[in-house]
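Readers should treat all values here as calculations from the given coordinates under stated rules, not as data from a laboratory. Just so it is clear, the structure is predicted and the values come from calculations on it, not from any experiment. Cβ atoms are built from the backbone, for glycine too; each structure is taken alone.
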Structure I
Amino acid sequence: MFRAPVSIYRTLAFAEAVSWTLLIGGLIIRGVGGPAVAVTIGGGIHGFVFLAYAATALLVALNNRWSVGVGVLAVGAAVVPYATIPVEMWLRRSGRLAGAWRLEATDDPRDARPIDRLLRWFLRRAALLITLLVVGVVALYVVLLIVGPPGR
């Protein structure tokens, strides 16, 4: 399913937009007198998907060698409701999501950089990479749950 960076990025960009809908729906439900747990549920799902999207955007940014500005834009798009969809469309149309996972070194001198060697090492061990990303996202999510919501 995720044989190329575009497929995983596109999936998480869409999931991030859906999670915004759940959060906004929860806020509306609470606003019209419904149970406050609606915000807790929508916000919890949104928070987790936000972190998963950010991790994915960073991984794809490294793989596709985006500039720092493009990477910041991709991650920052998750802060604005539904912005991940137009950003994904722009990245795809501009060719920034094109290509495969960089599993092998090429003649490109950038392939000798430590970050590129480390990325290739992890990409060749996809199960380990996925496990570390999931554990990292879950750990950060749990820490943020313990700290509590913003403004508390």
Structure II
Amino acid sequence: MNTLKARLPTPEEAAIAKKSSRELEALLSTSSEIQAMSITDTNGVLHSITLPVSSLRLLVSALEEIGEGNAVNLLPVRAELSTQEAADLLNIPRKAMIKLMDEEQIPHVLNGNTLKVRYLDLVAYQSKLQSDRLADLRELSKADQKLGLGYY
């Protein structure tokens, strides 16, 4: 599964994506769950399609990112990732990822002879990590205020 490999958009692709995201966002109906659109194929034939508005919003978000020059990947929430893919998502070395798994901080499964990590478990780990960091910052802030070390 090479879900995390992507190429950066060219400047031309980024410019088209930026313009397209603005135009599509302006056309989205906020009051319905589905929206009809038309698309022209390579032969010039117009085709009407109906899409969930939620998928169009996802498309707008992807186009905005591409418009900023970022690569975009679509990753299903139920995806199982290799240790390297999981490490890449957390922006840590693979050895650190394996250590987190060994310490049972991130659940994993053995699929054949390969360790896999569920994407949802990575999101839960990141959420807990962020929550813990915010709690630590609150404690530090309280200590700063108590000691009169406030910053101006």
Structure III
Amino acid sequence: MQLVTAMAQSDNVEVKRESVLRALCLYLIEEPDDLICEYMVSDVAAIQQGIDGTVLGIYTTRVEGAEVMDHPADVGVVIEGVVVLEDLASVSLAIALLLGLIYAFNLSYPPKFRYTFEVIQKLFLDLDANKLSHKVQALKTKLFSELESG
């Protein structure tokens, strides 16, 4: 419900993009909170523990009392428990950079997010788009039928 509220109430395009990415994970029955981990700035121990336990993902930190629509204090990319990028402008930029790092380092997509990354790669970026899993093909069909009818 917070996703819909954030998209409806915010004029910030970055909030909308993050909401769409989280909603995409949910639609594909993947857990967005495992890909985009959110922490409070004041909880340094939880941040470090979360980063140490992350194989591949995004972290955001927020100040106490921040609303969903407020900019995070920090956004970064974690690979194998190491922060490889930090102080990024948004979650959507972090996802794009993570995808680039996956390509650059020739890494496999995390199995828990294989469909999310497949959609980003094959539908959004149109890379190798002729080979789709059944789940992603169903989403593509649904999206294009909505575009044609609407």
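For structures I, II, III, which has the highest computed value of relative contact order in percent (Cα under 8 Å, 6 or more apart)? Intermediate values should be presented prior to the final figure.
Values: I: 25; II: 20; III: 17.
Comparing I, II, III by relative contact order in percent (Cα under 8 Å, 6 or more apart), the maximum is at I.
Assuming 6, 22, 19, 18, 19, 14, 3 is P(r) over Cα pairs in 5 Å bins from 0, in percent, for residues 9-48 alone as calculated from a single structure, say which of I, II, III it is. Present the calculation step by step, with values, prior to reporting the outcome.
Numbers: I: 7, 30, 26, 17, 12, 6, 3, 0; II: 5, 18, 16, 20, 24, 13, 3; III: 6, 22, 19, 18, 19, 14, 3.
Derived from the structure labelled III.
Using distance in nm of label points 7 Å out along Cα→Cβ at positions 25 and 121 as the calculated read-out, with 1.9 as its value, let me know the right label among I, II, III.
Details: I: 4.4; II: 3.6; III: 1.9.
Here the read-out was taken from III.
Given a value of -23500 for helix-only ellipticity at 222 nm (-39500 (n - 2.57) for each DSSP H run of 4 or more, over all residues; to 500), point me to the structure among I, II, III it was derived from. Present the calculation step by step, with values, prior to reporting the outcome.
Details: I: -23500; II: -17000; III: -14000.
Of the options listed, only I reproduces it.
For semi-axes √(5λ) of the Cα gyration tensor in Å, the calculated result is 38, 25, 16, so let me know which of I, II, III that is. Mind dumping the intermediate values first?
Working: I: 32, 17, 12; II: 38, 25, 16; III: 27, 20, 12.
Among I, II, III, the structure yielding 38, 25, 16 for semi-axes √(5λ) of the Cα gyration tensor in Å is II.
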